[in-house]
Structure 1
Amino acid sequence: MQLAIPPLTEDLKRVLIDADTIRSRVDELAAEINRDYKDITEPLVIVGVLKGSVFFLTDLARKLRIPHIIDFIAISSYGKNGDKRGEVRFLMDTRESITDRHVLIVEDILDSGHTLAYLTQNFEARHPLSVKKAVFLDKPARHEVETEIHYKGFDIPDVWVVGYGLDYKEEYRTLPYIAEMIPKN
């Protein structure tokens, strides 16, 4: 079934990654995760970082054939106007204990790396069996802190992007593709 693609608006410059390419890559990542965790006995705890990861996490989890549970965290690292704050803080923590469990953090985008490094350190302090990270989009040119990514969707250039969970002031999050945008002032 072919879905109607919402048209680009004047602030959306171009489609970087179309819906079919996203779907194909999510299938590949799910196959990797199924293979890597095929021998686990306890469910994998998949922790989505709200709000941006929700579409990626949902599509990925639907393709998993291993035992898993889904949990969420909410963190703040950007201000309301999209400006960088420089601090990462929890707004909502996991409900599930991750002690002695395998954990997969699912994040929408790796930019500077501060948020994912903070989450990894915080989660590792809780004594899980393992902590791995799945990132839908990676902006290598923006990295300030190195952090290992175990499952990566796509590398993208250093441009502002929206769609498939990523937003600009809560707009464009539900686009089925990733588009480069020119932020409004």
Structure 2
Amino acid sequence: MAKIFATLLAFFVTAPALSGGQSAHQFDFTSIDGGTLSLSQYKGKAVLVVNTASFCGFTPQYEGLQTLWETYQHQGLVILGVPSNDFGQQEPGSSAEIKDFCSTNYQVSFAMTEKEVVSGANAHPFYKWARAELGYLAAPKWNFHKYLLDPEGRLVDWFSTATKPNADKLIRAVEKVLP
């Protein structure tokens, strides 16, 4: 019984990496304004990728994300918001509605993508790769899940929805990977 438990635990905690050592720089999104948003443009910068939603109890994290970005952008931090309707259907709007909501209510000026699927079989390739790299436990379970990339595009950490952008552990992790 202990052997079965250990095998299952190993699978969920450290699912095998399928990326073959590739970095996040191989992935593209579509910008909320249209056009390609390639993660390769952020080579040499630390990137915090956050799946977001406008009508969630965690939506006020936009304010903290904006503050984090304003504080560290000149030191090489990029924040990338990835709107998603995956959890509780809390992001039903169009790209224009999402952008207007974020800028009007939270003065968001960091990069945002079009709405994407971030969980399950239809997840955006970045999110499939991140899960393969870090395992099941590191996959988004709700809105405002955060992945931290180092300047080489490697996944170095993840933070659950409950981790606020001003949490000491998140700030320490960001500061550690700034170029």
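Rule-based calculations on the coordinates, nothing more; no lab input. This is a predicted model, so every value here is computed, not measured. Cβ atoms are built from the backbone, for glycine too; each structure is taken alone.
Tabulated results
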| read-out | value |
| --- | --- |
| Distance in nm of label points 7 Å out along Cα→Cβ at positions 30 and 134 - highest-scoring structure of 1, 2 | 2 |
| Read-out Cα extents along the principal axes in Å, computed value 50, 42, 27, structure in 1, 2 | 1 |
| Structure from which -6500 was derived, helix-only ellipticity at 222 nm (-39500 (n - 2.57) for each DSSP H run of 4 or more, over all residues; to 500), options 1, 2 | 1 |
| Origin of the value 25, where relative contact order in percent (Cα under 8 Å, 6 or more apart) was derived from one of 1, 2 | 1 |
| Source structure (of 1, 2) for mean count of other Cβ atoms within 10 Å over residues 62-69, computed value 19.4 | 2 |
